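*Asks:* In what follows, structures are represented as structure tokens.
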Structure 1
Amino acid sequence: MLYGKYRFKCVFESDAILPPYKGSTFRGIFGHALKKVVCALKRQECGECLLKERCIYTLVFETKHALKIPVGFRLSEPPHPFVIVPPLTQETHFKSGSSFDFDLLIFGEVNNSIPYFIYAFDQIGKTGIGKNISGKKGEFRLKKVESESGTIYSDTDRNLIKTKVAGEILLQDADCDANSVLRLKVLLQTPLRLKFENQLKADLPFHVLVRAMLRRISSLLAFYGSGEPSLDYRGLVERAKNVRIIDHGLSWFDWSRYSLRQDQAMLMGGMVGKVTYEGVLNEFIPIIDFCTKTHIGKQTAFGLGKIAVEIFNG
């Protein structure tokens with residue numbers, strides 16, 4: 001699967017006030033800006049638009065209208081092909097001249113549309129973000145965009161530098177030495193929202209984590225890669241039940257966002273913290289590694305579900 005990780009480097013040109021968790025702010029303004037940039041039929045609902053299967057806005061934000069669900073696929077909607085990873089600081093007040101960075105992850109052929117995303121964020125900087133201060137939002141300047149291959153945009157000449165922007169993310173095979181990894185620590189770097197048996201989880205048994213990772217991998221590869229991978233899904237979940245928690249420091253983080261579409265405030269909490277597992281873990285390392293690059297759980301487009309892992313070899 002094509003995978004692009006883009007670092008947007010910005011500097012505020014006026015004071016700004018942002019919420020402690022900034023994912024909803026960035027995701028909301030990104031949608032409005034991208035639609036303004038690319039939408040050909042401004043007053044047409046995406047689901048009824050004749051251009052929906054070719055429109056980059058519909059593919060990115062109204063994905064269910066652009067992509068068809070494969071026959072027999074278990075999910076009701078395709079995943080969005082992007083993740084916005086906001087600044088992880090909980091700082092809320094930024095002075096003019098302050099720098100801030102955020103990441104944009106893009107999956108599949110949508111990487112070829114990165115110029116539209118860069119232009120959309122450049123325009124966002126001019127209109128501003130966050131709360132009003134003396135009648136205006138915090139304006140910023142997009143100084144640079146970097147991919148893993150180097151700088152692809154600079155405000156010096158405002159041109160996209162022609163270079164390879166996306167790499168490949170693959171699901172690796174598990175190490176044949178099945179007993180070398182006996183302990184690992186999972187760090188929840190942004191709130192993680194998971195449902196199990198139709199209930200939001202406030203704890204994280206290993207098999208629940210594995211179920212979420214398998215859903216994420218199968219859906220991303222089915223829609224943006226070479227197809228749903230052939231994995232022993234049931235067996236992996238069953239064996240995950242034998243892995244135990246030996247330490248955890250999980251807590252619940254509540255944050256809210258205002259939905260313009262639903263015209264109401266929405267509470268969107270999730271788990272944060274860390275949890276350490278012990279057991280026979282080798283076969284799970286490839287799926288964990290994949291998901292450290294893609295996020296897991298619900299509302300990943302807002303930057304939720306960012307995980308990191310520390311591995312302790314036996």
Structure 2
Amino acid sequence: MSIKRAKEVLKIESKAIADMINRLGGDFQRAVRILHSCKGRIVVTGMGKGGIIGQKVSATLSSIGRPSLWLHPAEAIHGDLGRVSKTDVVIAISYSGETEELLRLLPSIRKMGVKIICLTGNLKSTLAKNSDIVLDTSVHEEACPLGLVPTASTTAMLAMGDALSMALLERSDLKKEEFAFYHPGGNLGKRLLLKVKDIMRTGKGNPVVKEDALVKDVLLAITSARAGSATIINKQGRLCGIFTDGDLRRHIEQNTDLTGLKIKQVMTKNPVVVKGEDLAVDALKVLQAKKIDEVPVVDNTRKPIGLLDVQDILKAGLV
């Protein structure tokens with residue numbers, strides 16, 4: 001029985017979103033233009049469930065570089081209205097359009113000359129009549145079996161808020177680097193900001209040996225560095241190969257006596273490399289695509305500057 005109800009809820013709420021698609025038109029485009037031209041902040045306000053939706057909308061706007069704050073309407077009529085300036089734009093959210101606390105704000109906001117964009121399910125409401133732009137978020141029915149709990153209506157308002165935000169993002173032409181600036185923490189920030197040079201192994205952790213070195217000496221260097229490979233350089237100091245645990249196993253399986261061999265005889269020539277300025281997440285894609293665990297890090301002259309191991313990426317929390 002619970003699965004049946006759950007499916008019904010999802011069906012009703014998905015229909016509520018789908019029904020709004022054909023209602024989008026000139027008002028929506030004007031709303032995006034107003035938000036894009038806003039010189040101040042985008043102030044989002046709403047009471048109850050609409051207020052909670054408003055908090056999410058405001059957070060999304062801030063995350064795409066549009067200064068935004070959420071204003072509690074009840075607090076606003078007791079002094080917090082001072083947070084709103086004449087250069088701001090207000091997004092007011094109320095499904096009924098008759099929320100008392102919200103309506104008490106309207107005269108003051110209108111007096112400041114602030115543009116109001118409202119999300120409501122009642123196009124004839126007081127809020128709608130006093131807004132510059134009205135976006136219709138009406139739904140045919142709530143997903144609540146009693147028809148009382150805001151469900152489909154709040155989903156519709158949330159979806160409309162996302163639609164506004166993403167249309168604004170597209171119009172703003174925000175670059176990935178700019179987006180990263182607003183997300184310095186957490187996994188998202190790491191994926192957008194963390195570079196190979198930030199986590200690569202250097203110094204004693206990066207065994208670099210010359211191509212004429214003996215295999216036994218290279219193995220000692222790898223063991224000492226607690227690495228899985230060594231980077232091989234030529235006489236000019238540029239990378240010419242790599243010797244990995246896998247190379248060692250392959251040669252041992254062939255019963256090759258490695259004792260007196262030079263590393264250039266058994267190394268993997270012209271290995272895959274990454275650069276220090278590459279994003280760590282892009283380097284991970286290289287490791288995954290090539291099915292390797294380590295990759296040398298080189299500069300623009302192909303001289304090795306570090307070693308990146310998949311374990312370093314794991315420790316950084318990118319996986």
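*Asks:* Among 1, 2, considering only mean count of other Cβ atoms within 10 Å over residues 195-202, which has the greatest calculated value?
*Replies:* 2
*Asks:* If Kirkwood radius over Cα pairs in Å computes to 24.0, which of 1, 2 did it come from?
*Replies:* Comparing all candidates, it corresponds to 2.
*Asks:* If you don't mind, there's one more thing I want to ask. I have -7000 for helix-only ellipticity at 222 nm (-39500 (n - 2.57) for each DSSP H run of 4 or more, over all residues; to 500), calculated from one of the structures 1, 2. Which structure is it?
*Replies:* Computing helix-only ellipticity at 222 nm (-39500 (n - 2.57) for each DSSP H run of 4 or more, over all residues; to 500) on every structure in 1, 2 gives -7000 only for 1.
*Asks:* From 1, 2, which structure was distance in nm of label points 7 Å out along Cα→Cβ at positions 51 and 275 = 4.5 calculated on?
*Replies:* Label of the originating structure: 1.
*Asks:* Shifting gears a bit: Output the label of whichever structure in 1, 2 has the greatest value of relative contact order in percent (Cα under 8 Å, 6 or more apart).
*Replies:* 1
*Asks:* For mean count of other Cβ atoms within 10 Å over residues 3-10, which of the structures 1, 2 scores highest?
*Replies:* Ranking 1, 2 on mean count of other Cβ atoms within 10 Å over residues 3-10, first place is 1.
*Asks:* Suppose you compute FRET efficiency 1/(1 + (r/R0)^6) of positions 203 and 227 (r between Cβ atoms, R0 = 25 Å, to 0.05) for every structure in 1, 2: which one lands on 1.00?
*Replies:* Going through each structure in turn, the value belongs to 2.
No value in this document is a laboratory result; all are computed from the given coordinates. Worth saying up front: this structure is predicted, and the values here are computed from it rather than measured. Cβ atoms are built from the backbone, for glycine too; each structure is taken alone.
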